[in-house]
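The data blocks that follow each hold one structure.
Read-outs: derived from the displayed coordinates by stated rules, not from any lab. Every value quoted in this text rests on a predicted model; they were computed, and no experiment measured them. Cβ atoms are built from the backbone, for glycine too; each structure is taken alone.
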Structure 1
Amino acid sequence: MNRDKVIIRTSIIGILANIFLASFKAVVGILSSSIAIVLDAVNNLSDALSSVITIIGTKLAGKRPDKNHPYGYGRIENLSATLIAVIVLYAGVTSLVESIKKMIHPSVPDYSAAAIVIVATAVLVKILLGLFVKKKGESVNSDSLISSGKDALLDSVISASTLVAAAVYLIFNIRTEAWLGAVISLVIIKSGLEMLGDSLSNIIGKRISSELSKEIKQTVTSFPEVQGAYDLLLHSYGPDLMIGSVHIEVPDTMPVAELDKLEHRITEKVLAEHSVILTGISVYAVNTQSDRAAQIYGDIRRNVMSHEYLLQIHGFYLDEEHKTIHFDIIIDFAAPDANELYRHILTETQEAYPDYTVSITLDTDVSD
């Protein structure tokens, strides 16, 4: 079964389960005058709506690329995850308002054995549904399904807390419904904000995982001709499409024809092992015929890396014919003034080697 079918099928199961739970909770909540149970029923309806949005988002994201969107519509799934987060957040705010009204104008709850049994059953159903949806979401890399699964697990805790309120009232005759509703609302709001933050981070463009970065670089450097892999830059166009580029260090004696073959082999292996398309592989030439170049590089490396906030130096090449020295540096985002530090390193390197023209590229810390 392909990815889209898994997401749609899982979402339909979620819709049916949530509508079933919402119907029973609404009836029980109204008959028992329990604001917490009624709010829980409303939350189930919002979960059903989230599943509907997941289905619509998956369908739209699966559209074929066209002239205006040559990379496809995969990022629509990020938008659907954002909408789900907004729905959860809205449900939390609405619940909080209703709970506050109930604090001001309280009513006496009327719990029956049937109501308690139904809520207890709902707890079990929500736990199973949440685990199922979350697992399916992780298996197909769907942020929307993962968010829906987390929300369902949160709902199970909320429903369980409703049982606690019922027990407190039946045993101690203390009404905690409105206060419990407020606590539930705050938990929902917190969950919604976290989900919204995650989805917006994906839309803005967050850093790729350290694990993926290291795995791809290990694949690239597995070729004996490659002496280093740097500046891995990846762009996500949906869960099934990641495109990027990388810099590789190779001997300066390598023929162009051999380099072309190497780049094709790297591209094919990275695609096969990581499902990542490398559309560009840039080259750093490594000095192989000059002991002086190796000595100068060692001296420059020690000096550059002695500065605070310096993460890396790479791409070094000394050109004796044109009397030039070039290398790239990466400065930590935590540096107070990266540009000032860059100018300082450029100046002191130029002063140390006045017979050469020193050129330094300031790279961005985009991947581990």
Structure 2
Amino acid sequence: MDFTDEELLRIRPERMASAYMEYRRSGYEFIYRAALDNGVLAELETPLTVAQFVSRHGVVPGKVAVAELLLEALNRCGAVRRVGDQPTRFGAVADYAPPRSIDDELIRLATGKSSYRELGYSGSFGRVVASLTQEERQALSGFDASNADLWDQGMQLPYYRYARMSAVHTLVSTGADLLDLASGTGLGLLELARHANGGSEGRFIGVEVSADFVRVSTERTADEPRTCVVQGNLEQPLVLPGARCFDGAMLVGAYHYLRDSTPMWRSMRRLVRAGGVVCLAMAYFRTGSYDQELVDLRYAQRNPVAHPRTRAQVIAEAGAEGFVLESEFWFGCFGWLAFRRTADQYVSDDMGKTS
């Protein structure tokens, strides 16, 4: 199912959130099937601690944390139950069955696939469970040219596009000079240029840490003269011309890859004008939502490593640099948050001066 940008933006956030959660619920069914096929549930017919399961299943030392996340995910969906608490044991639920059929209409809305059976979940979760006993490297999702197509596929899923387009829609309403932080393969830059107010006015600068992705996105946006892609690390001060000269910025699907977000927020305070907006979209959080354990499991074997935060932590990180939360919506443990830059106050800048 292909949606135009306009069709996506007419969908209410609550509706897309329901579609996203149905997508994740189908993931729990796949992880249950993978655990069943790989003998995990048979081993848990007698409740086991994590350490006992690791020993019995032959989990390699580097995958112990992944094994625990698998047990937590199975507990979340109801296929496994916790028994006791000192230490906790996990036991298979003998009469467990997935509670109801998957709503394919919601799956189509979230993913564009006609049925959840077309999703890649089956193979990916099968590999996660099977890999517990294998000394293999982490599943790579690195920011290099060999992974560009994989990143494009994920970023083109309707629910992901919806979050990005919501950020684009918010930014273009604030002004014409905009930043796309961690701009990846350039999809967001093209959308900013396509929807910008003021016709041919404005500039759209992508900042990307990966030299490969800078090349990919520069080629992708070559026919749009208002765009420019520069290499930059968000964990260091951004070197861009001008202060308070941007109307807004967006960071889509990458906030959780920042080990330290302080340099990014300090750069935004220096570059974004008072009243401008910074949007975080598809930011991976610790929320305890239904999808948390499943998403934790998927990220556990990825490289680079993710660093999910709580909502309170992110609000504090933004607030320390003069940004106030203005609006938000949530897809389970993924947040969409828009922060407004407050009027200049006496807040120390990177050099210890005031602004």
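Of the structures labelled 1, 2, which one yields 0.00 when FRET efficiency 1/(1 + (r/R0)^6) of positions 125 and 325 (r between Cβ atoms, R0 = 35 Å, to 0.05) is computed from its coordinates?
Only structure 1 yields this read-out.
Ranked by distance in nm of label points 7 Å out along Cα→Cβ at positions 181 and 229, which of 1, 2 sits at the highest value?
Sorting by distance in nm of label points 7 Å out along Cα→Cβ at positions 181 and 229 in descending order puts 1 first.
Identify the structure, out of 1, 2, from whose coordinates Rg/Rh (Cα atoms, Kirkwood Rh) was calculated to give 1.01.
This figure was derived from 2.
Work out distance in nm of label points 7 Å out along Cα→Cβ at positions 101 and 277 for each of structures 1, 2, then name the structure with the largest result.
1
Name the one structure among 1, 2 that log10 I(q)/I(0) by the Debye sum over Cα atoms at q = 0.15, 0.16, 0.17, 0.18 Å⁻¹, for residues 29-204 alone of -0.95, -1.01, -1.07, -1.13 was derived from.
Comparing all candidates, it corresponds to 2.
Suppose you compute mean count of other Cβ atoms within 10 Å over residues 165-172 for every structure in 1, 2: which one lands on 23.5?
Computed on structure 2.
For structures 1, 2, calculate mean count of other Cβ atoms within 10 Å over residues 5-12 and state which one comes out highest.
1
Of structures 1, 2, which gives 0.50 when FRET efficiency 1/(1 + (r/R0)^6) of positions 13 and 301 (r between Cβ atoms, R0 = 30 Å, to 0.05) is computed from the coordinates?
Traced to structure 2.
Computing distance in nm of label points 7 Å out along Cα→Cβ at positions 221 and 245 gives 2.2 for which of 1, 2?
Of the structures listed, the value fits 1.
Given -12000 as the derived value for helix-only ellipticity at 222 nm (-39500 (n - 2.57) for each DSSP H run of 4 or more, over all residues; to 500), which of the supplied structures 1, 2 does it correspond to?
Checking each candidate, the match is 2.
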